[in-house]
Structure I
Amino acid sequence: MKLSTIYILWYRQLKKYFRSKARMIGSLGQPILFLVALGFGFGPIYAKAGGGNYIEFLAPGIIAMSILFTAVFTGIEIIWDRQFGFLKETLVAPVSRLDIMIGRTLGGATVSVFQGIIVLILAMILGFKINSIWTVPLALLFMILIAIMFTALGTAIASVLEDMQAFPLIINFVIMPIFFLSGALFPLTGLPGAIGIITRIDPLTYGVDGLRFAFTGAAQFLLATDLIVLVALGAIITSIGAYLFSKIQI
């Protein structure tokens, strides 16, 4: 494994992101809409139901959502590069495809985490309060684990697709249920049996739960459970993504 190759690809991903001001600003639209419309719209109802401050419940889920969408959609760059020949130039270079995949994944994950930090700052401006400053590193760990897992998922899906228009359709079909059934918008207690089972299968559930614990101290599962599930699934999905990326035909 050549660390120089991984670093170069990681740096390129960050450079693309910071060069595109429209991409940076546009990607904040959805999280801000959810925070404002849902946070203040459903806040009084949530409080009357005895749930407390809905912004404090909602913000960790929206941070996870921002990381999720940013991470998964980095995969479309693979299809873009394939169609315009840039991927061929990269793959024929005298470096392993594993190094290329790791570099791209780490770059996409770093961008996603940065996006999550921006959403966290915006949430704090809107009234979200962190329970303790000492748990911020723990929250950052969960953000990194979510970002790596779903960047690898985006890479895996993009590796088997050649149609750029099909990618967003398939991604939305996959990640919208992952987001809405993760407990980002509503508590997981008291759900119907089938929905309750699905939420526990959902990998983002454990990321949202970990972030909520780190920021507010509230959690549905044990902290160790959240970490073990995210690390295990992240390793599995990254391995699958690496395998599929290695099979790309040029």
Structure II
Amino acid sequence: MKIVVAIKQVPDRDASVRIAPNAKWIEERELQWAMNEPDAYALEEALQLKEKYGGEVVVLSAGPERVGSTIREALAKGADRAIHVVCDDLNARDALGVAKLLAAAIKPESPDLVLTGLQSEDLGLGQTGVILAELLALPHATLILHVEKTDAGLKVKRELEEGWFQEIELPLPAVLTMQSGGNKLRYATLMGIKKAKTKELRAVNAADLGAENAPVVVLEQIAAPKKQKTTQILSGSAKEAAAALVEKLKTEARVL
């Protein structure tokens, strides 16, 4: 089974993020970068499927030259080869534009399965994977925690809400967007890091894929969230105040 895993490089969670002077994006200089966590779970699922059923895992990522470090991390964890779509204007592309790039790179591979993370940690749109499925004309499912191969195709476990899950079957080839937490992520071993240096990493220029960049959604401005502090006095007896506090924590703060 040939599996293509689309991964994205995003700012590290602990990185100090500053908004660029034009307020169109963040200041990327001196930032630390990492693999998007939901994509890391997609990679882990692909590697486990390969170990169980055999086949090949191909990593695909779009972005500037710095993306190579994240691709090599995926190779060190066990991916067989990689494709880097060299694109210096990725941030100027909307979800449709990014999906078009990925679809153009995936089609020649004719994979049995395409895995992506549910969403990216920087934008959090959760759209690229499902748009990719539409462009490839493949069945898809989202919020996947576990994948099992069957004689007819795949059986997958989806996470719904409030502790509910759903199991569905779908044919191959297919596209799945993976939810975080379904597996325990592996670390790259020293041997894996050494082997990654000899694995194929093919670079493709975005311009050569013929994927037009005419965004239908334009990011006009980003801004830091406003810090607001409010104080509320809960009246009544201690018991009544406690009940009101619990209700506010549930419905307003949503921490319970």
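A few remarks follow.
- Structure (I, II) behind the derived value 69, 49, 41 of Cα extents along the principal axes in Å: II
- Structure with the greatest value (metric mean count of other Cβ atoms within 10 Å over residues 57-64, set I, II): I
- Looking across I, II, the calculation of helix-only ellipticity at 222 nm (-39500 (n - 2.57) for each DSSP H run of 4 or more, over all residues; to 500) that yields -23500 traces back to I.
- Top of I, II by relative contact order in percent (Cα under 8 Å, 6 or more apart), largest first: I
- For distance in nm of label points 7 Å out along Cα→Cβ at positions 153 and 225, the highest value in the series I, II is held by structure II.
Read the figures in this text as sums done on the coordinates, not as results from a lab. None of the values given here were measured: they were computed from a predicted structure. Cβ atoms are built from the backbone, for glycine too; each structure is taken alone.
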